[in-house]
Structure formats: structure tokens, C-alpha cells
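Structures are listed in the sections that come next.
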Structure P
Amino acid sequence: MKGSWAVDRDESWQVIDEHRARVADLLAGLDDGQWEHPSLCEGWRVRDVGAHLSLAPTARLGEVLGAVVAARGNFDRMIRDVSVARARRPRDQIVTDLRDVVGSRRLAPSTVWRDPLLDVLVHAQDIVRPLGLRFDSPVEAEVEAAEWVWRRRFPFFPARRLRGFRLVATDADWARGSGTEVRGPVGALLLLSTGRAAGLRDLDLTPDAERELGSRL
């Protein structure tokens, strides 16, 4: 549904809980090399992403403010530093931390309920795609997350990053932007909207459009 929300708050929390549990089970089954494998997030290992996924519902305001100061106000650096610090925990503890937040409705400072939905949908792909694994999500939840990326803007700013392109989902009634059409599954468009070049391979693109988009990610 173009320009409107796909799922409500309760439905989103249900997806969040299911995905946190599924990612915890996935992590529990990985071997040593997979835990240390680079994720889609530059400079993040799989274990860093796994640790990050329990951060939002457990972070305290003082911890966040201290991390912001240490990172000199750089949001991306702050998130990475805190996640990497948590990732020093034993693997079993990282899995337990994630399982323990299933059912939690606690939000990180300055966030709303759509943020953890976006977080878990995208970070699940950050983990599985470099490992050659698959992790499917409900299309309606992917639409909700994609719409939120465009409305929230920070920190991905997709309208600016993808200026001159129109994203059109082929598996849902969702589109954003204007210009050259980029068509494909909304999950791939979500990755594109959050700066992940891995989404490009699932989209219908001309070689010129692929090169241009790749240069922006």
C-alpha cells in the first residue's frame, strides 16, 4: 500500500519477537568461523551484529550518553563501539542476551516501536547473506520497515542517497522516490534504502543504474 503503513504496533512486536528468537537460534548453530565472518555492515563481524540486536531493549540512558561522548557525537561510531564492546561476551551469552529480550517492549532512548522492527529485519540479512544463508521475513513487515526508513530519514537518508531513482516493489504495493525505476522485492529495496549494496543483486537494473547505485552505497 503506497505511502501508508502495512502493519500495526502489535503486529510489529510479534514480528520483532519472532525474529529475535529466530536469529538467536541461528547464531547458536554457527561455527567459530561464521561468528567471526564479516557481516554486511562495514567493520562489523557477525558476532558484533548479534550482540547489537540485544542492545536497544537493554541500553541505559547513561550508557548511551557516555558512548555518545566517547564517540564525539558520531552516531555510527557510537553504535559500533557499544556493539563491539558487547560482542566481547562469550557466544553463549550473546545468544542468551538476545533470547532474554524476546517479549520486551523496552525501547532505546529516542526511538519508537518501528525502529526495532527495522533493526531486526535488516540486521538478520546483515548476518545471513555473507554466510550464504537465507532468512525470510513477512512482506508486510518489510513494507513497514521500508516505509519507516523513508519517513524517519535519519540515519540513512534514502531520499537524498537515492535521488533520481524510483523504488518499486514487485511483491507489494509500495513505491518511493522519483526518476529511473528500480524494481524488485521489497526486502531488497529495504536493503538498498539502508545502504546495503547486497540488495542490488535481487533488483531489476540496467548496468548503468547498477553502477550508479553501487557508487552511492
Structure Q
Amino acid sequence: MKRSMQILTFVLLMPLAFSSVAQIERFVAGTHYTELAAPVNTNDSSKVEVLEVFWYGCSHCFRFEPLVENWEASAPADVDFGRFPAMWNGLMEVHAQVYYTAEAMDVLDVVHEPVFNAINLEGNRLQNEAQIGALFAKHGISEEDFGKAFNSFSVRTKVNQAKQRMQAYEIRSTPNMIVNGKYLVTTGESVRTQAEMLEVVDFLVEKERAQLSSAGE
């Protein structure tokens, strides 16, 4: 009787075991995401940092924005979400400067979407200070205040720091996602859609959350 109960218990637990293994192996390093060569420091080590790597002039990023905004809205409290402007040419550096200017002026929620729309829907490439200042003014930010922030030492420093982190993040395309300074997630052969990219992000957030929990015990 005792052996029969043991066999029954084993049979009942087998599906759970296989389910757990399948979940663990659902996304694999080197296939669905890349482990960065060296971890990059995050802003808050008590949380799991998730960064959206984007470029305002990228049509794929423009289409990704509603998805990532919905994801951010439902992200757990222990997730520290942020954005990171990619740059590998002069125009992208200007647009990164736009992002950090808006951040410094605390108007990202006001101009982030209009900047995307201006470039991707209206054909305004926002390639110089005058064009960008006019857009900010259109949304209630004086061109004088904009100009001071746009040309400030702090904003230029953030742009230069971001250029250095580009290499550490191993960024080659947009949009990408960086999870906790350790993992790069992109679309490709194994991750075909932007929605799937966010599924991989969720998986990695859980992975990092488990590590943070065990480290705190």
C-alpha cells in the first residue's frame, strides 16, 4: 500500500516538475537574449531595472511605444523602468540631447510623444536647435528656457555618458530592452515580435527578482 502511494505521488508530481523545467528553459541565453559581457551598474540595486533602448527617428520604436507604455503601466513596484536613447550618428546624438533636455526640464510626459509624432508622422526630422525649440514652445516651454537646458553642461554630460554606456550595453539596433544591466533583448529569428520581446523581459525580471530575493535572505 505504501509503495502504491509513493508511485501515485510521483505520477501526480511529474507534470508539475516538467512544467517547471519547461518554464525555466522557455527562454535561453544566446538564443532569446544576450548576457552582457560585463554587468552595467543600475540606478537602484534594490529594484530590477528595465530600460527601453530607443531612437525618436526609428519607426519600429514609434510602433513599439504603445506596447512598452502599457507594459510600464502594469509593471510591479519593484521594477525600475527607464528609457535610454541610442546613438551612433550625429542626428541620433541630437535626439538624445532632446530626450535629456526634456528629462532635465521635467517635461518628458509633455513632449516625448510629440517628438515621436513630429519625426514619424509629420516629416519634421528635428535636426537642429531651432526646430526642436519651436516644438517645445508649441507645448508651452519657452524657447529661452529650452535653449538654456539644451546647451547646459549637465545635459551634454548625460549625452556623453550615454555614448559610453552604448558600448557596454552592446547595442546595435533599436528598439532593444536592457534588463538589470545584465541582459540585452532584441527582436530577431528567435524573438520575432515586439510583444515576444516583452515576454522575454518579463521572464528576465522574474529571474532577477528571484536572485534579489535569495540575496536578501
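Miscellaneous remarks
- Structures P, Q were compared on FRET efficiency 1/(1 + (r/R0)^6) of positions 105 and 129 (r between Cβ atoms, R0 = 30 Å, to 0.05), and the highest value belongs to Q.
- If distance in nm of label points 7 Å out along Cα→Cβ at positions 89 and 177 is computed and equals 3.7, the structure in P, Q: P
- Entry that produces -15500 once helix-only ellipticity at 222 nm (-39500 (n - 2.57) for each DSSP H run of 4 or more, over all residues; to 500) is calculated, selected from P, Q: P
- Origin of the derived value 42, 17, 15 (semi-axes √(5λ) of the Cα gyration tensor in Å; candidates P, Q): Q
- Winner on distance in nm of label points 7 Å out along Cα→Cβ at positions 49 and 169 once structures P, Q are ranked, highest first: P
- Given 30 for relative contact order in percent (Cα under 8 Å, 6 or more apart), calculated: source structure among P, Q: Q
FYI, it's all coordinate maths here, none of it is from the lab. Because the structure is predicted, anything quoted here is derived from the model rather than measured. Cβ atoms are built from the backbone, for glycine too; each structure is taken alone.
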